[in-house]
Structure I
Amino acid sequence: MTPVSNAPRQLLRRLHRIMAGAGSAEQRLTEVVRLVASNMIAEVCSVYFMRGGEILELFATEGLKESAVHNTRLRAGEGLVGHIAATGLPLNLSNAQKHPKFVYRAETGEEIYHSLMGVPILRAGKVVGVLVIQNKTQRQYMQEEKESLQTVAMVMAELVASGDLFDPLELQEATLERAATSRFEGVVFAEGMAEGVAIFHEPKIEVIKHLTDNIPQEKTRLAAALMALQEQIEEMMSAEDVRHQGEHQEILDVYMLFAKDKGWKSKIEAIIDTGLTAEAAVEKVQLNNRARMQKMTDPYLRERLSDLDDLANRLNRHLMGIVGTAASENLPDKVILIAQNMGPADLLDYDREKLCGVILQDGSQTAHVSIVARALGIPMVGQVGEAVLTVAESERVIVNGVEGIVYFSPPTEVLQSYQESIESRNAMLAEYDALRDLPAKTLDGVDVELLVNAGLSIDIEGLKRTGATGVGLFRTEFQFMVSASLPRVGPQAEFYREILESADGKPVVFRTLDIGGDKPVSFLKRDDEANPALGWRAIRIAFDRPALLRYQVRALLKAAEGRELSIMFPMISDVSEFKMAREILDKEITRQKKRNSPLPKKIRVGTMLEVPALIWQLDNLLPLLDFISIGSNDLMQFFFACDRENPKLAGRYDPISPPALKMLKSIVDKCNDYKVPITLCGEIGGKPVTALALLAIGFRRLSIAPASVGPVKMMIRSLDLAGVEDYMAGLLSRSDHSLRGLLIAFAKDHGIKI
């Protein structure tokens, strides 16, 4: 018998005849499992479907005991079949009985079978069943066999959609049960609160027809859809909002590379050749991509999966004639956008006067759309999961982008409470706006400089909106992270020049590339590292790949012609590393002079202090610097040996504990001795109570998120700093785990607005 990998079209043709033939759905299902078992030389082929949203029931089998049909049931997550359903991923085992998830069911008679391969049956992205083959001998099934089984599973989903097997509403029972609970939890992607009506970003699509007899026609449809997709992306790239945002332009450049990729097209065409429709072939290719990329631990590469999902969905909408998003419609006031995922350019398409919030089924805090939402001040909660499937168009929705909670059709008392909270928050934001042009000066006359952290050109809007005095930290790596290849000097320089021009004369401190760790780039090969935060990253990469730093420095010098340039190096661990980095900068300055190229009118050079070892080298380092910036996120992570990405350790250690504050104060004191300006960059400066502690130990310059400027400035203007300094002096010798509670009580007693 020839394996299926050599005869995919023959399998699909026979499958097509069965599906289109006479007889009940149960009879056709039995014929399908017999066909698959025969074609794949499997002694068992079984299909399970989900009933009531949680129970997998055996519907048909070839090889197991017939009496087990409709009698064998497994919960999602129970046994190997339940594990496939719960994860949504294929399973390929040469000895299934040794797998920790294996569960023996005597009524099936499967104890004699060892090897097993199973794939989920998906409908509209949701697991509705599992298709399994088994053999007595221990064997590892081939990739071609897995792909063939996935194809059969796609076709089987049609039986669910038809309603011939059972009422498809049964699949929604668990969903309907969840709908009785209006409150769902997610993850905060962008802070804020909003209430409004639910509008779906895109129409829901579902591939209904999987098999075709007209392969040339399907290829023609695919070519036309790909051309339409490319035209759509070109239109997005020419949009006014995108043309002036360098990083969005680069994101769409990557989209266009994917859309024009010949390899993607050829994979889809190869699957069409087996007898699938163009839509089903697109779905199949993306299913393979998803299975492969979900195994990756690299956050950047996993993020690219959402880009590929988005492109595949766009292509299928063109194939189905369902093009466009809700952005092109006449929207009501107070829109809460609902989407599985979306891109940053999509978000910019919406009327900002009407868009109040966003809820994503998936997504991540580091996704491009999340970064843009934060910059625009649009509340966004993601990773809500299948709860979004329960919301209806125009349903009343609340987004709590402070605690990561959403409500669908909230009870009246909850809605009223949130409306009051939103009004109160808006009133507070108005107070912050009123402070924009006022100085950050304490009641006893001490000036504090508030700057903003940025990484996108859109973040410069936050500089203007808040009245901050400049950009204390501009992270340059984002431009590299969205690029498929090393950005050339020209585009880099153009981007940096746009940032300086947008800052309108206010200072901008550029940090050189801090890639590696959790910020990989596609053009740089990297090895797996047990501790990537402590590994090959930032300046360490620059020393091993000096062209990266030389090109970037060259671009910065070119961009700042006739202006002041402030540049600092990340992850410096000892004085010799700073000297090496400075030497690279000096070589580029010399190169520019030899070429008679214009230079910045002034160049200031500094370093990030993130590595504790550098604290004991300040006497040798500070004479070499124009300024120093503390990267509090990494410094605290290394100081406490506490992974800040580990949820089990969240809140375990407090940066306003006596040891942390004493360490920070020693740095401030040393910088003051050498008259070197010091800035604290990081999250701990962005909360009023932690900012209060930092001011009390001597900091006078904070670089924080734009959204934090208003609250921190309000705190500063309500503060008698001398009194807090005296109070703090008596606290640093204590052994408390944290001084947070004491500082909050002091602030309340003295009318400090925190």
Structure II
Amino acid sequence: MSLSFLLLLPALAPAQDLGSSESYVYAPRDQAPVTAPASQRTVIEGEAIRATGRRSLPQALAAAAGPGVWLQETNLGGGSAFVRGLTGNQVLILVDGVRLNDATTRFGPNQILNTIDPAVVERIEVLRGPASVLYGSDAIGGVIHIHTRRQRPVASGEYLGYAVDLNASTATMGGRVTPQVGWATEEDGLLAMGSLYDYDDLSSAGGEVPHTGYGGNAAFLSWVRDLGEDQELSLTTWMHRDEDVPRTDKLIVGFGQTNPSDERHHFTLQDRRALVLGFSDESFDYDFADSFHLRLSAKTYDEERERIAFGASTLRFERDEVESIGLSLEWQKLLGDEHLLTYGLDVDHDEVDSFRRDTDLVTTVGTDKDGQFAPNADYSSLGLFLQDEIFSFEPVDVTAGVRFSAHSFGFDGFGGGPSEDGDFSALTASLQAARDLAPGHRVSATLAQGFRAPNLDDLAKDGDFGGGTELHNSDLDPETSLTAELAYDYTGEGSSLSSAVFVTEIDDVIGRRLQDPGTPATGDEIYLRDNAGELRLIGFEVGGAMVLTDTFELDYGAAVVSGRQHDSTIDVSSGTAPFDGVDWRRVPPLHGSVGLTWTPLDGREGRAGHGHFGPGFEAVRLGLNMADRQDDLHPGDVSDPRIDPNGTPGWARVDIDIWGPLGEGDGSGLGGDSRWFFGVHNLLNADYRMHGSGFDAPGFALSLGIHWTP
């Protein structure tokens, strides 16, 4: 969607009755420092996410966040967000402050975001640029922080509410239903919901895309206890289970192929579960802190895969199980009028169990083998951080931060080989300054380091990816980055604009080195995980909105990133340095959007008084989304069957979104008043593919969303 759309929805949303509101207690790290420019931080309300009409959270996030968040989908049950040209384990994903990135998070696109139910989202914060000081490893490109919904205790008496969310789209001839119930007393608040979803094969402009449909279910429960004196205890648990998700790019013929890679390649299970216990004290009356937040977490991720290679007679079954526990402590202290300190620690531990069985389909004899990850693999991390907002340098505001990170790993060797272990540590710092040039005009400058420790996906995994097979390497160095950014924000009467230019250099970037070329364009190449030199990314982002008349608002945005890898390592087979001066992998093309939103004046007045809505809806938005051609390809892109070796063509898509109320609510229902959302997406049936994706984008489609509460 757009900045305009995101700003408009909260303004039009019903005022929540404080007795039944769903709100969130902000932890210290959730609070943006005064120096943060608008270009670095996008906050998207859950209602805006669900109003996009998109099927999954990654699709909805890309639609709502606008340019600068690019979506890649290898299969419909995945969806990986690119932030400032990076994705996978170079972008950190959090849920309620708990890392979803674990020791198995992949180097490339992954399905983490798809394992979060959009119905549970209260808001999403997208932090662009390095955030390693506050959040540790992986936060080089940025952070996607998902906050889940809460039912707050009521001021007096008792509250009981019900609601149902429905979402359906002709793009997949499927949808999602989410019943939910909220209950609260003066001390307790409880919110429970469950989702069922099922999707047929996707319909693109070129026809039905086979091997895309799947289904599953999700459940969510949160409990809040008001302990008095600004203290609160919370417990949140959730699960998300995708079943029989096809690996689309392996099952359809890709670029440079005459046959698909596999006859069967399904994620038969993607099961993510989490339990988070939190405690907050906003009147922490001690000399060293004014507020305190504690978070304990336990989570699991189980993934099962079935694969039959094209023309083969062996069924490969693989299972990876990840168990994680975590602890985070956060304090905040205001020192006079000159310093605001945010500090704390994070501890995480992952254990991985991996299994494989090959079954001969002729004889039905099964053979057990090592899984993708080495036996008895574990991974631990510790982080200590301190951030200081300094207000004594008027007229300049300054934020400085530092973090110490330590990581360790161990695993038994593949095939009974010797055990391996190791550790990494890093000191990461950041400095940001901002000042007002004039009323409404503000500039900021950022110099920030980033850090990514090699994880078990790098150190202890042998497995398949889109371009062949990769082998582990336990002798790797961490990735370290340095980003310089200059940003300008303008806020005036009826208009706003934010822009930023940045340069990011990543040293010892972890990539792949070709060991065996195999047969060209068949996907049987063999690569070794290795430090592959230096990566430089240069980018520009701009976005804004302006009120044209009493009823029309214009929004716009654009983003572009260019990346180059420099690695002088000579390939002994060719005598050349194949990765020196080449374009970086899967870099999104120049892309942007323009939108025009019409909000009838009587509709605005009606919302303010919860009265009648003249035309029966609140607003209509006409949006144009565009992407330029991308032919800056890495050698790995050229050999990737998901990417046209001649480059991905540019495209333009037209969407229409309409939303409004169902009846005349008073705002006190669970999740607010009953509402409807209707979308006409890809109005002109454009035939295109998102760069790097494994299948073509949806064609002309109608979507309908309903939030109903009695």
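Which of I, II yields 46 for percent of Cα pairs over 34 Å apart, as computed?
Details: I: 57; II: 46.
Attributed to the structure labelled II.
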Comparing distance in nm of label points 7 Å out along Cα→Cβ at positions 200 and 352 across I, II, which structure shows the greatest value? II
Structure from which 10 was derived, relative contact order in percent (Cα under 8 Å, 6 or more apart), options I, II: I
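Name the one structure among I, II that helix-only ellipticity at 222 nm (-39500 (n - 2.57) for each DSSP H run of 4 or more, over all residues; to 500) of -13500 was derived from.
Numbers: I: -13500; II: -1500.
Of the options listed, only I reproduces it.
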Among I, II, which structure scores highest (criterion: mean count of other Cβ atoms within 10 Å over residues 208-215): II
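A short reminder: the numbers here are calculations on the coordinates, not readings from a lab. What you see is a predicted model, and the numbers here were worked out from it, not measured in a lab. Cβ atoms are built from the backbone, for glycine too; each structure is taken alone.
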